[in-house]
Every structure is written in structure tokens, then in C-alpha cells.
Structure 1
Amino acid sequence: MLERQAKGMFPVDVYQNDTLARLQKNLHLQSREKDLVKTVAIDTSFIKIELYDNAEIDDDTVTVFLNNTLLLYQKRLTDKPLTMNVNVFPDTDYELMMYANNLGRIPPNTALMVVTSGRKRYEIFLSSSEQKSAVVRFRYEPKK
């Protein structure tokens, strides 16, 4: 007898290279409150995420996690994007967290996130501090 499960039994892995995996094992970041900025429903299995410094380039640096998996470590935000390409599974939640490594010259640490999913494009403004990390949730909902 076969049954369909409402939720998959297998964990959703986020691709992480060996260098970042080793780094994450020894990474000890200060615990911070998560500030949910936006939840985005997407209709394609591939998303492109770009992070830019918002407004003035002031030496903000960030560490980025997707579902608690380290994707970027202490990267400086500039007018050139930090780009992440992510394949996602249907009806699964993904949580991207931007952790501020510093506040730059002009606090707080701010970024413009541009999310491209198929033909849709979303611009999301993020702000992180020494108390809070900005979070954006994604959920792939295939067209029926």
C-alpha cells in the first residue's frame, strides 16, 4: 500500500562548497533575533538572489545563510551584486538570513536584495543590526 505524505521525509539540502562547510563547523556568531522582512511566493524552481549595498556604499559586510547553511561569509556590499543561484523544491519553505558583521560607517547595515524568479523580479530592502538579522522567506508554489 502506498500513501502520499503531506510533507517530504527527506531533508532539503542547500548546496554548500567544502570551504564554507568547514568554515561553518567552526563558526560562532552572536545569537540575534530574526526580523522577518518579507515572504515571497515564487512559481519557478530556480531563483537568483543579488545583494547590493543600499544607498551609500559605506563598507557594510554581511554573512548570509539559507536554511541555516552558510552561503556567503563576511562579504562586503557594494554597487556590484553578491549573487547566489538557488534551486528550490515545491511546497518547501526557504529562509534567507542576512547577518551583519559590522554596521559600516552609517548604521544600520542595509542592503537591497533583488530576487529574480522566472519573469518576476522583486526588490526587498533589508536592514540588520547587532541585535537583529534580516530574514526573507521563499516558498516555491508550482502553477497548478
Structure 2
Amino acid sequence: MDSERPGASAAVPALLDLLLLYTMRTWLEATTQPIGWAQALRDPALRAALDAIQERPAAPWTVATLAREASLSRAAFARRFTTLTGQPPLSYLTWWRMTIAARLLRTSDASLQTIAGRVGYGSEYAFSKAFKRELGLAPAQYRRQQRAAAET
């Protein structure tokens, strides 16, 4: 790996990703009482809902539709999700959407309208309002700030 052989520049990041994956698996399996999302990932019903959110963040999710993904009643799903993750399902959904949006703002030149659609908002206005509420900055300000920080 320390020589300039073909593929060396791709091998190191791939090996680091694999190491992280195995470390996380070992930690999740060894932890007797995981907390937060780690505990939710061990719950098959919640895992189904979390997978659905992560695979389709732009879907028009409600607590009822997420409960169907988990094969639970709405009330049982909401209670279980909140107990295991420490936050209500729609709060988690908003956090996940804003995490994706922040990454897109940092790494792409996509318009705010495009990003809004990719994370489940029908309008740029609704997206901007939610983003500012969650991260404390308007999306355009966040993009400028992150790019300025990356340049220094």
C-alpha cells in the first residue's frame, strides 16, 4: 500500500470503509444495551421503517405510513420509535432530510429547488424554512459558509 502500484489510491479508502463497517458491526453486536439509533436498528420493525426513510427520504412519510412499513399500529410504532431512539419518528425524518440536504449543499451545485425535491419538500420556501429551523442558517448561507470553510 505504500508503493505507487496501480489501484493503490483506491485500495486505502476502500479498506478504511471496510474497517469502519466491521468496527461498527462488532460494537453493535457486543453492546448489551445499545442506545439511540443503534437500539432501533436491532428492532426488526423499526429497522424496516428506518430503512424505508433512508432509501426514500423524499416520500410523503407520515407516522401512519411509517407504522405500516414497520407492521405496527400507528400508536405502537410512535411509542416504540420514540422510546428507542429518543425522538419522535417525524423529528428523525426531518433530521435525516436535513442531513442529506446539508451534504448536497456542500458537495453539489444543485439548485435549492432540486435539493428540496430530493429531500421531500414540495417548495423551495418550505425547504428553506425547515432547513433554517433545524440548522440555524438559510440553505444559501450554509452553502456559502461551508464552501468558504473548505477553501481555507
Practice task
Please state which of the structures 1, 2 yields -23000 when helix-only ellipticity at 222 nm (-39500 (n - 2.57) for each DSSP H run of 4 or more, over all residues; to 500) is computed from it.
Solution key: 2
Practice task
Could you figure out which one of 1, 2 the value 4.6 for distance in nm of label points 7 Å out along Cα→Cβ at positions 16 and 64 was computed from?
Solution key: 2
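Tell me which of 1, 2 gives 32 when you compute relative contact order in percent (Cα under 8 Å, 6 or more apart). Don't jump to the answer; show the numbers that get you there.
On the way: 1: 32; 2: 16.
Considering all the candidates, the number was obtained from 1.
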Problem - Which of 1, 2 leads on Cα Rg over 2.2 N^0.38 Å, largest value - result: 2
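Every number here is computed from the coordinates shown, using simple stated rules; none is lab data. Since the structure is predicted, the reported quantities are computational estimates derived from the model, not experimental observations. Cβ atoms are built from the backbone, for glycine too; each structure is taken alone.
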